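What follows is a group of structures, each given as C-alpha cells.
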Structure I
Amino acid sequence: MKPLLFPLLLIAALHAEDPVTLPTGLVLDLDADHEVTVADGEHVTLWKNRVEKFAARDFVPRDEGRKEAGSGRPTLRKEVKEIRGHNSLVFLQQELVCMDEDAFDSLTRGSGCTWLTVIAAHQQREGLKDVNSFFGNLKNGENYEGIWGCYNDDNTVWWGPRNGISFGRFDANNPQILGPKIETGRFAIVAGRMAAGTDKVKVEIFVNAPEAVAAGEVLVNPKGNPSKMAIGQERDAINHPGHESFDGEIARLLIFDRPLSDEEMKALMVKLREHYGIQ
C-alpha cells in the first residue's frame, strides 16, 4: 500500500494569546509565530495578516519573473534564541506579496501611517546599490509612489514615502530618512512614522527607542496611486525579482493607518522589546 502524499502544512501558533496589546488603527500584523504555512521543508507559501477585518490578508510567493519556480519563497526559522525563542522568516532576495492592488494606498494619501518591525539584516548581496528593501508598496512603474523600508549595502537602515509627483532617488518628493548602521545579524526594532495631513508632513525613523533618530518631510499627494504591498522587497518587482530585495530576517511587521502618538509609540516599543528580548 502506498503512503498518503500531502504537502507539509504548518500553522505557526506558539502563543494562545499575544501579550503585546496593540493600539487602534492596525491594518497589518505579520507575526512569524502565527499564520505561517510552509511546504517542501520550511519554504513559506503563505503568511497571513492577523488583522481579520482588513481587506488584505494573504501574502504569497511570486514565481512570475523568476527563472526557477519556488525560488522566491522565504523560509521559516523556528525558535530563534536571539529573540527569546520566537520564529522569524528568512529572506534571501525573496518576497511575499499581497495581491490586493489598493488596500494600502491610504498610507501616503493623507491618513499618515506608522510601521514597526522586529528585524535582523544579513550581509547584503549584489543588487541595486544601497537599495535592499524589506517592505514596500511602490507602484510598479511611472514615478513609483508608495512607501519603502530599506538597508544600504552596509546595513544602514532607512525608509521614505514617495509621493508620485516626480521621479527621483532621492529628492524632496522622494525623501530618504536615514537611520544608523545596524550590526549585521542583530535583531532590532525599526519603525517609521508619517504624520497625517495633505500638505507637507513630518517623516521619522526610530531604532529600538521611541525617540526619532532622524526626520524629514514630504509633500502629501492625495492622488498618488501605490500598488501591492510586498514583504522582502520594495514592490511587486516581477521585472527584476530580488534585485532590490534585502537579505535578513523578519519576526514581526506591524502597520497602522495613522501616526501613533508619542505615548503610544513609547508603550508599544517597550512591549515589543520585552516580548522579543531586544536590548
Structure II
Amino acid sequence: MREISSQRIMETVKNLCVEANCHLSDDMKACICGFRDRETWPQAREILERIVENYTIADDKDQPICQDTGVACVFLKIGQEVHIVDGDLTEAVNEGVRQGYRDGYLRKSVVRDPLDRVNTGDNTPAMLYTEIVPGDRIEITVAPKGFGSENMSRIAMLRPSDGLQGVREFIINTVEQAGPNPCPPIVVGVGIGGTFDKAAYMAKKALLRPVDERNSDPFYAKLEEELLSEINELGIGPQGFGGLTTALAVNIETYPTHIAGLPVAVNINCHVTRHKTEVL
C-alpha cells in the first residue's frame, strides 16, 4: 500500500488549474494550425490565425486563453493500492481549485445554487469524477469547462430501432442547432450506451482524448472521421462566419447498454479544449 498525502493532491490540482487555463495542449495547437492551413475561406482562415495568435500570447505571458476559465472538472484515476493520508480527498481537490483560481487570477464562475445564483467566490466546488484502477498511483486531470459550449450539449434516449442512422442524425443536429454559440471550431465528445448518466459522463470524458487519436475500434474510428466530415460540411465555420472548419475532431466513447435502450450524449467544447494531467 502506497501513501499519498492530501496536501500533495491539493498542490497538484492547484497547479493544473493554472496550467490548463493558460496553455493549450500540443495536439490542439497542431490541429488548429492544420485546419488553418487547409482553410480556403479567407475570413475563416483569418479567424483561425487570430486563434493561433491568442494561444501564443497566453503561452508567452502565462495568461488565460479565454476569459471564461470555466468550472473545474477534475478526473481522478485512483490506484487501488493507494492510501490517501492527512486529509479528505474531496476537500483537497476543492482547496486546490480554490487556491489555483485565486493565485492564477482566474475568473470565478461557480454559483452555490442553480436558482439563487450567488457566486461562491472561489470557483468551488469542483465537478469531481473518480475511477478506481489497478496500481499504486493517482492520475489527476483538470479540465476547465466553459459554458458557452457546455450549454449547447444534449442527451437523447433513442430507441434501439433508431440505430446508427438515428445516432448520426442526433449528433449532426446537435451541432447544427448549436451554430456559432459554442465558439467554433469545436471538439465534439460523444458517449453512446450505458445509462442516462453514463452516456453523459462518457461524452465529457471523450473530450480528454487527444484530437489526433482515434477510437481503438475501427468501426468507431471510421464513424468519427465520417461525422467530422459531415459536421464540417455544415458550413458554420470558425466563430460562425462560414468556411470548412466547424469542428476539429469528433471523439466517441461507448459502453454496453440495456436491450431496450440506446442512450446518446453529445458534449461540445470550444476550440479552447483545455486539460492537463499529472500522475502522482
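Observations
- Entry that produces 17.7, 70 once Rg and Dmax of the Cα atoms in Å is calculated, selected from I, II: I
- Computing mean count of other Cβ atoms within 10 Å over residues 86-93 across structures I, II gives 16.5 for structure II.
- For helix-only ellipticity at 222 nm (-39500 (n - 2.57) for each DSSP H run of 4 or more, over all residues; to 500) computed as -13000, the structure of I, II it came from: II
Here, each number is a calculation from the coordinates, and none is a lab measurement. Since this is a predicted model, take the numbers as computed values, not measurements. Cβ atoms are built from the backbone, for glycine too; each structure is taken alone.
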